[in-house]
Structure P
Amino acid sequence: MKALLIIDVQNDFLPGGALAVKEGDQIIPVINELQKKFDFIVATQDWHPSGHGSFAANHQGKNPGDFVQLGNVDQVLWPVHCVQGSPGADFHQDLDQTKWKRIIQKGTNPYVDSYSGFFDNDRRENTGLSQYLKENGIEEVVVTGLATDYCVKFTVLDAIKEGFEATVLTDATKAVNLSPQDYDAAIKEMVKSGADAKTSREI
């Protein structure tokens, strides 16, 4: 069985949001059309406490883009985003949620960030996503959402490590692109690790 994973299509990651991905809203109609092809759909949701250690505002003298040690890993600092219960953490109103089986919340531990839908960045804790998919007979995941170079990439890499076949849909994801080539580099890294890269029309 195959599952569609929709990664972090939340207001703060969309144009006008605190950590906006350029043209991120353009993938919403693509994802909505894709959902018609799937019976098993899971979404992830960044769900940070306001004191989260990945926020530059919580480190005196630090700015977004600076690095700190967080949870034994080098952590890039971000603007405050996707705070639990805030409008920025909500899914975009145009994103169809009617067929979703479950929402997996991540980034809830203030001491470690969590890009992947499966594990935090230090791999201390898992979200329960892998077990949930396996309990429901899922063998392959098709991954969409935001952002290509962070949460989508690490979700795909962890899916492969967890034994799933994984496909990233190149027209249903957008990148932060702190460096201009980050989207292309992320796609290449996922493919090198064993993922397929396809467009939504090929699914």
Structure Q
Amino acid sequence: MTRKFTGDQILIATHNAGKLAEMAELFAPFGVRVVGAAEMNLSEPEETEDNFIGNARIKAVAAVKATGLPALADDSGIEVEALDGAPGVYTADWSETPNGRDFVMAMTKTHNLLEGKNAPHPRRARFCATLVLAWPDGHEEIFEGKVDGTLVWPMRGEIGHGYDPMFQPDGYEQTFGEMSHDAKNRISHRADAFAKLTSACFD
């Protein structure tokens, strides 16, 4: 049985300001206040699973234990068909540098790998997002979303974050990096997962 969310505050288990802003916008119509992990001084747990559900669960459960608040965590990434689904759960890892995350470097690496394999065009890819909503009593709800598209090069657009400037969703001329936040939030992988979450737990 799916559980309805009845509180007025939810902890989003992320230190990513872009992701937090996106979530706050998505939750606004439901009158739920969004709190971020940084605001609660939470450390980032180590993500040791090799799948999106496992890593999202680690983050949600750690946040609940640390604060006693219901927590929502997401794990997301891009799966490139010609790279056998890589980077997948390691999307953020591909961007890590000693000075923080560098997604231009990660996108360049992805492009170079595709070139090295002479991967045929169109180069298909999929953004995936998994949301895990965890309550203090141990109850969990899991929702998965995705959006399919092609990879473009050179990168296009300054909006968004992560691999957005390289990803053109099916049926659109713009990359996620060129779309307004509103336009992207209507069709993104996170929006897909979020729509499933809200219809199950909030409507």
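Points worth noting:
- With FRET efficiency 1/(1 + (r/R0)^6) of positions 52 and 164 (r between Cβ atoms, R0 = 30 Å, to 0.05) computed over the structures P, Q, the top value is the one for Q, the highest of the group.
- Structures P, Q, by relative contact order in percent (Cα under 8 Å, 6 or more apart): label with the highest value: P
- helix-only ellipticity at 222 nm (-39500 (n - 2.57) for each DSSP H run of 4 or more, over all residues; to 500) derived as -5000 - corresponding label from P, Q: P
- At a computed 48, 33, 33 (Cα extents along the principal axes in Å), which of P, Q: P
- Comparing FRET efficiency 1/(1 + (r/R0)^6) of positions 124 and 188 (r between Cβ atoms, R0 = 30 Å, to 0.05) across structures P, Q, the highest figure comes from Q.
Throughout, read-outs are computed from the coordinates displayed, never taken from laboratory work. These numbers were taken from a predicted model, which means no experiment stands behind them. Cβ atoms are built from the backbone, for glycine too; each structure is taken alone.
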